[in-house]
Structure I
Amino acid sequence: MYKFKTQVGKIMIFVLLISTIIMNGAVFESFAQSRPIKIMPVGDSCTAGIGDPSNGGYRTDLYHHYTNAGLNVQFVGSQTGGPSSLPQRNHEGHSGWTIPQIASNIDRWLNTYDPDVVLLWIGGNDMILNGRVNTSGLSSLIDQILRFKPDITIFVADYYPVPDQIRQYNATIPGVVQEKANAGKNVYFVKLSDINLNHNTDISGDRLHLSPTGYSKVATIWFNSTIDILKQLAGGNSGGPAPTPTNTPVPERSAFSKIEAEEYTSKNSATMEEINTVAGGKGIGYIENGDSLTFKNINFGNGATGFTAYVASGITVPTRIDIRLNSTTGTLLGTLEVSSTGGWNDYIEMSTSINRVTGKNDIVLVFSGPVNIDWFVFSENSSIPTPTTSPAPTSTPIQSRPIKIMPVGDSCTAGMGDPSYGGYRTDLYHHYTNAGLNVQFVGSQTGGPSSLPQRNHEGHSGWTIPQIASNIDRWLNTYDPDVVLLWIGGNDMILNGRVNTSGLSSLIDQILRFKPDITIFVADYYPVPDQIRQYNATIPGVVQEKANAGKNVYFVKLSDINLNHNTDISGDRLHLSPAGYSKVATIWFNSTIDILKQLAGGTPTEPTTPPIVVKYGDLNEDGIIDSSDYTLLTRYILEITTSLKNPTAADLNGDGIINTLDLSLLQRHILEIISTFPVER
């Protein structure tokens, strides 16, 4: 909540905030312009349109909203991106950039393109990548723009609420804008956080950026927040009655995918509000008798006869949730009764049968009293599973409950490079189930095709070992996994140039402190880019140390992949393609199945510590120690070559340093003066 000192300020901000409400696309009569309004969209990957396959992002729909309203606009900037249907593709959206990077370039852009308007959407990476609420940087950037062009118009946007910590930065932006407005500057606030976000349809597969549907929603907010000011710039009549908005269709949602409670279309309540859930997500709480939530355009396809909700209650008197069609008094499909679950944070799934419903409908949930609701989903079969007599023993292990597996890592775990974002998890899940295992993938992230029933994971694109370490205790506490598939450290090497062996070792120790009996599989990387081999060479030693201490830690050698650079690497030339992920899924499976069968109660096999096979002196890994290895080591020591396939194989005296002493030992071995290296004795 923000306080404004003057009545004029109150009126101004009231007008501005009202203009940010999502009113759907509005259509206005045309008016004459002597020249186009030059608009420069400035920001990070959200302005560049990442998450939209065409890279048009919000700019595509916004341009058409403006032209449909009769405006003559020209998007300007040094970057280009967008579909062929967007005539004006220029912008200054720079993926991964922070406020200081924009500030270092803004004067040049203003001088080159001379915009009338700047659409400023920046600061998210300062928060997400650097953990910094850079309010002062935003204020200084706006001042810098105004110094260069004092009469320019600047619209400053906050962010949609993904990830959750961006809310901290969002809360500071209105105050910065108000300060500039109070000084008489043409600076206005655009509240993109007012988006009615549907995490299933509005967020792209990377679980961070908007999808085309999400960008369309924020384009509408940009339009409604800017059109009146732009009409004034164009010479239009800003007086008279407010324009009447036209209806924009509500995006269709499947009844058979989880519908988040906080993603309602409308609500009828004086008390209910968005709450945090123990799983780290959002829900709706503070519900009272008579309150209701409406969810429009739900597609039931050929029919649903069951309803399941994830709910919590701290009272003994049951609360009824009536499931109705189209209105609070519409056809009653069924009622879910929610008794105490043990507390307001103790969520459980509760199900009920409903009358069969087909086609597209609006759904209204009407509540008879207090309850917290996280999500709900409909099902084609309303029967609620009950325990059955265990079948006779077979060669397949019998499990009393699923093995909970948490895939943890970076973009490789998130499935980047695979259009479905299932990555290795898709094939691995099916390998496990085909082998008779009952497994459950767990985690706060979701990604994968419809053919993957278990889409949860902890794969975070761009993350390093310290970022995983900062969150792992919370994930372990929330999801209580039996197994961790750990594939991390690549970004420490690629982004920071650091072989973070000590960080990997500490992360494994941290997991074991929290859950001493947990099973951890630690993977190395496929050999792309080439420098990752340096990190790979250190991983087996870390794993061996933990195994020698009696811990359930095992090595998965993904570098054994028979990599085809034409078919196994995606278009970004860094991540795997679906074919590549399928190959590493097979390695994951073969490296884990025996241990998982033991966990499931199958016939135990003698656990083995992960083999560490290093052939010292064989630097090109062709199985022979000869002059070609001597040449490689010479080039490496002279820094003609910057990396070796396996640096461990070059440290022939075991002193931790690769230098001319090792080169001399290699020469003596090739000349058969010595038969073994000191490190092998």
Structure II
Amino acid sequence: MLDGAIGAAVAALEQLPVAEMLASTGAGVHSVDSPAAATLVLLALAESEGAANAHGASCVRRLLSSRASTGCWRFSPDSARSEAGESARALVALRQWNMPLDPPSALAVLLSRDATRAPGQTSSESGAAAIEGVPPEADVATTADLLLLAAHEGRSLPGRAALVSEKVRTQGLLGCARGEPAVSPFLLGYLLTRWVRHVGDHWQLAVPLRAELISLWEKGEVRGAVNVALAMSALMNLGRPTDVNLFERTLDSMASLLLREQSEEGLWPVAPLYEAEDVVYGSLEASAALCVEALVRYVRIARIAADRTDNFLPGALPPRSGTWKETLAAFDDDYPPALFSPESRARLLALGEWLPAALEGDGGFEVRLLEGTPRVDFILGIKHDGQELLAGRHPHSELPAPLFAAPEWRRIRDFARAWAEPGGLLDREVDAFWLEFDLDAPVASPPLPIVFLCTRDQPVAVNEALHRQKSDTYRATLHAGLPLLRGDEAPLTPELQRGMDVCIEALPPGAHLYAACVMMSRRSKNLRFTLKNVPPERVVAYLEAVAWPGDFQQLRDTLAWVLPLGVNRFMLNLDLAPQLLPTLGLECSFQGRAQPAEEPRWQRLLDELVTRGLCAPSRRDALLAWPGRTQVNLPAGSATRESVFDKRLAHVKLGLTGAPVIEAKAYLATHRTSELLRPR
């Protein structure tokens, strides 16, 4: 399986154009003139045993052709990323591809560009004194790049090395990664550990770096395949520690996640590598190359051999048995009492009995934020690998037959069968299917969900032709999927279609129709739209454009206190019946989806909700404590099935209904990051 995954990734990477860096802003996604992606690809592929050589060669040409007359590179013309750091990394990458094109003087040039005089240093000081006179606020990522280039030239920079060691010891990767621009802490760990491995005489750094990386993984703070790959490679750069079992278990579970997150095309989602002034940078090609590096090296040093006692093979797992009840019950110690009452936990378990454990998906909980509101709703997000079970075609599991006594579940089955048709419109354009269960009363028999048809993100509409294409695709997807879910009792009337068209046509650049919602459990003919990535400054203008009949003064007043808190990622919930209703859901979070431990704006947002009487202090504290990682062990015949779940604070939703008081809710996410089978 590992060889197949690596082969698929390499084949996909070879088909991609030369590596480019993408910038994501509130206005959309665009490429930037930057060599940084090509540099990361070259560093990764140099460790990957000759994988994707053709793509690597194109990246070499990209670097050689983009070098400025000064002999340096920049991250991008409009970026604060260090010219010295980017150039040092590019030179190391080229040398690893047998392109030693510079004399040792290159290092001196770069150091002179990066050096900042220490207090008391005179302009006449130069050479080693000036080089080592670096103030405490020096950029750790740039310093790591310069240290590695120096090591390749056979030089040492003890002042800079001591600075890095002190910062890692006192601030950790998370602290060192903050700044303007901010760098992914796992990319920073990847760069630092490459230097540690190369020089071999700074192994005092290995202990805190390894401990922090494993701790972040265990707490669920290594999110996304690319960050997992970077953390894997960083751990492998540091070598096997004394606790070999912990090291191997960590790599096993990380490799399992990479296999699970790999797309059918062999690639992985783009993850943020840098962030500056609300611009997030990432690269599809660099993401793929970094994941390939991690898997190739894992095979090389940590493949599970025949003599391993646990016989674990990533991805080689039998189908899950039982129901979601067992998984939800295993979370019992993780449910904060301030948010989950005994009654709400009992209802979750009762619902779980209806859902097969083989129904693959991310779980989540919708919680209210005021005292005296114990209701907790359950959400299950299903991707393509859950189609067959919903469609009644899973080879090993099925939904309980009593569900299909309800016409709503028969419609879900019909939709899933159309969604599972290879190459069909729904197969291409529906990214996920969410089931939300209202648990404000004892679980009905059978329970009925609210369903969300989640569309695939369309390209940013940078011109009228692309906007028209994007709108047409959304319309075609909804016309194919919604009638299957709504049935004859709630057809798409001409009035409802006109309302849909208005909402779609007015989408600003960069915004997406994330989901269309059918409220089966509420027996409602209304249709809810969820719109993603609406730029904060365009929220009011968009709602004016679609003639939203709600209270604009209440909306402006709300934005007036929300925006100064730094909220920069909005999703809007609009209801059509068939005209727009005056209700509005305003989902608030932060670009990059960082969690409270590394994103202080969460604390400020929740504190503000408490101040305004929208959230109880005990519930604020419970929300801030929720993120982390938990392990669920369930019996699987003669073995134990170990699942690790990443717990995240997803967003806060402010409900504007026209009433004077806003209702606040929070959404807690759980994502199964890895799954292993071990003998008991």
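Rule-based calculations on the coordinates, nothing more; no lab input. Note that the coordinates shown come from a computational prediction; the quantities given were computed from them, not determined experimentally. Cβ atoms are built from the backbone, for glycine too; each structure is taken alone.
Assuming 5.4 is distance in nm of label points 7 Å out along Cα→Cβ at positions 152 and 632 as calculated from a single structure, say which of I, II it is. The value was obtained from structure I. Largest in percent of Cα pairs over 51 Å apart among the labelled structures I, II is structure I.
If helix-only ellipticity at 222 nm (-39500 (n - 2.57) for each DSSP H run of 4 or more, over all residues; to 500) comes out at -9000 when worked out from the coordinates, which of I, II was used? That value comes from structure I. Comparison across structures I, II (criterion: relative contact order in percent (Cα under 8 Å, 6 or more apart)) gives the highest value for II. Out of I, II, which structure matches 21.4 when mean projected area of the Cα convex hull in nm², for residues 264-663 alone is calculated? Label of the originating structure: II.
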